[in-house]
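Undergrad: I've put the structures underneath this note.
Please treat every number below as a calculation from the coordinates, not as lab data. All values reported here derive from a predicted model rather than from experimental measurement. Cβ atoms are built from the backbone, for glycine too; each structure is taken alone.
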Structure 1
Amino acid sequence: MENTNFNELGLSEEIIKAIEAMNYTVPSKIQEKAIPVIMDGYDIIGRAQTGTGKTLAFAAPILSGIERDKGKIKALVLAPTRELALQVNEEVKKISSFSKIKSFPVYGGDSIDKQIREIKRGVDFVVGTPGRVLDLMRRKVINLENLQYLVLDEADEMLNMGFIDDIEEVMVSASPERQTLLFSATMPNAIRELSKKYMKADSVSVQVESKSKTATTVKQYYYEVRRDLKFEALCRVLDATEMQSAIIFCKTKKGVDELVESMQQRDYSVEGMHGDMTQAHRTNTLRKFKEGSLKILVATDVAARGIDVENLSHVVNYDLPQDTESYIHRIGRTGRAGNEGVALSIINSREFRRIRDIERETKGKIEKAIVPTVEQIFATKSKTMLETVKTQLATEEYKRFIPIIESLSEETSPIEIAAALMNSIYQREVSFNYAEDFKEESRDRRRDDRGRDSRDSRDSRDRGSREYSRGRGRDRDKGFVRLFVSVGKKDNVNASALLRFFADRANITKRDIGAIDIFEKFTFINTSENAKDKILNTCQGKKLDSRTVRIEVANSK
């Protein structure tokens, strides 16, 4: 069906009018394939990646075919996360804007009483997470006896999250006459079994390959580095790259937490998102990311489902996913709507084969990139700073500082003053006191590793020393001194609070501070020799959030 338009797919006039108002003209591949099948009344298994228009593919025909019966729910969409449920519901509201059909989202983390009241007022179309839908079913608020359409959206992720029993309970309770629509990015065996058990025998499978789309709209690169240089490589890449916004993917929730903490210590605008975080925190984080006040989001695959951010410029694989389909799904979040995106992967030598496997399976090219040098970082930051200066010169606000500069000009040339100010900004902008040569540093680390390996067994009884011997305290080898601080996680202390405490009391900068290792009851912090004396003289016995702080030089272990 080449050159198909929405008018040829059998949709109702109200839905066509809404689609036109949304400025959609030509259906995507999944819409072109799925809508006629759904309109003809068949169960469907739709396989397509994120960003291909799956929501409209199932919502438009449902909204065209729904038979309203006040007080009775006719359509139900199950989604794995609150974020995706809200996103789908917003899309449904847009598509139904010229009809009288009412949709409503239900999910955990929000008032169930409020949701009960809304459903009792009359809802035609419900979008919800499995747990909350079941809760409302058990309370006799949601009744599926008259259901026309049941949709499983992101079915693979719902199964990965352990929702299989909940999903089956919903499917068993739904009207046997309903039409079942299953959409998924991947198709594991569990989904095939589910479809055989609960879908009609004449169900239709449609599949849309997004490999060529991903390869042509997303530029893909990888950086191959040693594991112990991975974090610095990430920081160098971020500092040398102009990013509008970025999602960084980690495999685990713990990995997200650790990376966010390390990045926040380096003053990046970053927050994390995973399933163990409170709903309020996730909502607030997502709002800031979509508004642009938060530039970088670190997330697990599951938490990122349902995050739809316009003009996402970069996706970073800090951890490679386990399968190629997940890789395609991740990087498909950028390069949408005709825009070009960039996908970056940071790997070690053992993961190189995975890069080649991904290239082969996607028929795309992932180019090797070199970790940026100090000079490249300087060039990028200088360009950004010059643009900021030019913007300031176009306003009148800077003129209030002219008398100060004129006063300084009696002792120093204006050029030197400007250079000093730019240097001060640059010092705040870059995340590390970078080593001049990444390759030389890598060779130095290999020699250090051999020495650290022999120390590991001797220090295994000392938890703080064990963390240090693994490399987190490596700044000490460059002339830093390790201090013991008598506050830790139980005191609600984080790296930012410690840095502020030392800066305010001892008048030092973050350049004087190296690695910070925070444990339950205490903290190890690396400082320069000069900062050590200032901290011991001015911070000893002072209070940090009502807790008196004791500080001493740590022993050699």
Structure 2
Amino acid sequence: MMRWQWLVLGGTCLALGLVQPIQANAASQRGAITAVPTEAVQVTATKRLVNLRGSASQLQVTPGVTVDASKQSTWIQLAQTTVTTKGQVSRYIEIKNLKTGVRGWILAPAIRPVATEQLSPSVKIKPVTMQTTTKTALYQVNGAAQPARLTVVGQLARGDEYQVTQTRQVTTAGRTSQYDEVGHQGWVLATALKVAPIVGSTTKVGTTAGMTTYRVTGNALKAQTTAKLPTVALVGHGRYTMNQINFAPTTAYLKTGSLQQTPSTLDQSRGYLTHYDFKTELYLPMGDYRGTLLNDPQSAAFSSNNRYLYVLYVDDRTAATNAAQTGWVVRYDWQRLLKLGAAKSGHMAMIRQAVLAANAHKLTKRDREILACLKLGPKFDSGHAQSLTLNPVTNELWFVQDFGNERPNAVERLNPNTLKPDAKVVFNLSPHTGMGDVLTFDDQGHAYFWTHAADSATNQPVGGVKIYRGQISTRNVSFQLVAQLQTRPGLIAQSMSYDDAARQLYLIADEGITTVPVMDLGHLTSRVVGESDFGADREFEGLVFMHHSVNGYLLTNRGVELMKLTRR
């Protein structure tokens, strides 16, 4: 238990020690503790709360804080019990202060229910986004006829945002106050709310070394306009979830010294609804190339015409949890590489061989043709870089520059010609929500990301998934929660991608993939969510889909390759 030195009630500090301490009585006995209706109560006289410690047969009654009945404060009752001392039985109620969190036991005659309220009819207003200014009680109306009662049903944290669409007047003991309905969840005292800052608007901060920084005003996470989204239970109930993976190089990679000439395969081991496998399309280079390591790709994206593949790498010698982790981009001329035969069985080592030849200064004509298909970009602070993706509407490449539950969040725009970022947008979703580090866009230009509590977000249960949809640009950033899943695909959120042919989102973890149809967001059911897992100890970096095409490619590591998705 905590030792409280001061208790702030109604804006007044009450010093402890105003009442003589209650003497602990080892001879006391306690009855069973039972729940009571969670209702607001008032303390009728200045009393000291007590703590009930020890077993029921050897009860210690020790003094707690003093409650001044003359100070207005909101308490709720939680439980009840009886205490027998020297044959005298007294009934005690456990109460909690909603503002300070102080709780303790008090004699039942010292409290009474909050007086019944007179409620005016609710009045609809133009929807407005409001933000809580302090921790405050959430009420529901009990009783259809007058008089009725406001009953405490929960508590809202400071800084949360909600849509307010109705308001009403509540009169208690001759005093009238305004209450607003928040998010169709309940009613809140209007004085605990303020109009939220405009969501998403950006302000230009400045330009340094070719990078223009923008900052978003207010919270970028929109308030919910409907009732709380349900959390969808997946068919697998966790049995398709891949946990900790012990990454290991493939047997073929080790056997050939990385110079693999024939494709590898990766088969789905289990799943629900979606059934597909992967087969190598391109083996990407490994090791040092012109002083830059190409061992640790984190994400990739195709250009709008599917000619170029942009792969974002990081220096695996720097901490993955650092937003200043160093990264760089290699642009591959995908179409030219295929014409040169880099995807043909028996010739698939040509890109890796060309890089090795460059390091040994023994280039052939074919090596030079291959290397002409690679454009190496400069190094920059990339963060962990798991989210390079193209907005097909604006033709802009974006990635999340920060990591995990860091706040504020930052996204950067990559210039496809210079292969370095030229814009950065900094924002906060909300006081309780982190963006994580995955991102994708659909064919309408909507941005998406997903999080789970293990590595990205702070406001959800472990194992659960939240999916957000919104907008990202240098003019506007805004998101809204659109789906919740009970089970994640794997331990680490590695990537997110969009298949515009099937209109599906793919949530990628290590060897686990969950598919979600975009058209069903907001009203998902278990039967439309696909689950797949694989069992080859490969690190899944991302799933890259060509635009206006059914072709998807898995970017995976140990060693680095792109594997084409084959549907069964």
Structure 3
Amino acid sequence: MAAPPPSSSSAPAPLTLRLTPLEQQLRDLLVSVAKFIDEQDLGDAASAAAAAAAPPAEGGSSSSSSTTTTTTTDATPARRDPVVLRWAGGWVRDKLLGIESHDIDTAINVMTGEAFVDRLREYADVPEHQRRHGIGPDDIGRLHKVARNPDKSKHLETSTIRLCGLDVDFVNLRKETYTEESRNPLVEFGTAEEDALRRDATVNALFYNLNTGLVEDFVGGVEDLGNKVLRTPMEPLQTFLDDPLRVLRLVRFASRLEFAIDPAAEAVMADERVLSMLRVKISRERIGTELEKMLKHPHAVQALRFLDRLGLYHAVFTDPERADMPRPSTSAWHVAYECLHRLEQTKTPGSIYDLLVTCEEARYYAWSMATLTPFEQLPDDVPLRSGKPAPPLATQAARGGFKATNRMCDVITAAHSNRRAILELRDVVRERREGVDARDRFGMAIRDWDARGCMWRLQVLYAILADVAERVPSGAEAEPVLAEWQAFLDHLVDLDVMNAPSLKRLVDGNMLTKALGVRGGVWTKAALDVTLAWQLRNPGVEDPAGAIEEVRKRRDELGIPRS
């Protein structure tokens, strides 16, 4: 005898979601497009079937109608079920957590994303459809495709379009089959359950079925959301070997959502097989994207705690193209990033963080630079064949490890190169040495550090973090060290040199050569620095005569020719 069905009281109630007006507008539009496609394609199929069944024309051959050939393309699988659309992954997760989300991934059962978007445009071109869904000229944005790159674990092409004020990705449901011969999977159309199993975490494997208006959970994601845990839908090691970037994605989501990572997953995230593939298989641009999202989030410190505790540092912060890339000890790394977190959390007017981190871009740079402080314990590479200094190891790790921009690399290089000079001026203040009140000395040093847009404030912050990690490697008591740096910055404020890089020159090259009656030459830059130092010693003076006279007094020293 068959078991009776469970009572309605014991069965969990179906989950639905409350949509915003824009989301509801988008859902109605997409469901209508799916229906439009079904009606068109079924009509075309019926016409084709009728044509095939019709008797051959008089005098024609009957053999051509005796066999039917089915042709498939990249746009559709061999079968043709009705189009079903599901919003997938992060949007569903955030919706259930009550977090606002503007990016929506749309999974399609029987079409590629590009094919669906083409039909969506066809539908939206009809004036009646425009009126029905309130579609304006700006509601259908330009299509953007992200191509596949299987060698770097990017297995599926994605089509992205701006719809109803939301960024919407379209991609087909898929299953991935791996073989022993290749780590690149065979990607095919799949079911929603097969698609869910291939995702990085169960909480990212939830679907919202646009046709039914219900949440679909094939892997226990709703329960894991409630328990605030990140768990892989399949066996963790296999999940990470299939796509090693999932290791960093779990770190990002765990820090962002303040979730725990399932112990079974944590146990294999630093497996050498996974880390080896992360170093060589995943493009450094993709690693950089994950790291940037971690560090731009308010919970940046939690992401670095995960990277540190799980032993992921050397797989991320390295140059994989360099076989002999040095590996610094990370035993005191936590002191540096915890120090930055403390400075950020205790920000007050005039505090270290307030003076040195002045915008969101600077905050991202600050956290990025905090990841590189372990390299300060290592000796520099030997100079290049040209005699020029080799790039600092920290710069090499940033450029090769997470594809830091040229601008960020310039700041990192300057922070390393100027670190000793920064420490020296800090010691002048700390020990009240001769010249401690020489405004020109401090102002000219700051201008030198800031040359070519190298964000001198962040260089000082980098020096602080590295100094704390070096002097207080246990992290037990950093307060005395930070007090020295606060006194140094207070002194710069008292001297009024914090904005020295933006000081407007009273004297330019043309004015100087005209006053001296000579042509410019190699001496010009040094002479202009003399005038600028004079300005710093004489704040508020607007007459350039004194600055020019200072250059005249030092004419021979500067190598200025006589007229």
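Undergrad: Here distance in nm of label points 7 Å out along Cα→Cβ at positions 311 and 343 has been calculated and equals 3.1, so which of 1, 2, 3 was it run on?
TA: Checking each candidate, the match is 3.
Undergrad: Upon calculation of FRET efficiency 1/(1 + (r/R0)^6) of positions 367 and 399 (r between Cβ atoms, R0 = 35 Å, to 0.05) from the atomic coordinates, which of the structures 1, 2, 3 produces 0.15?
TA: This figure was derived from 1.
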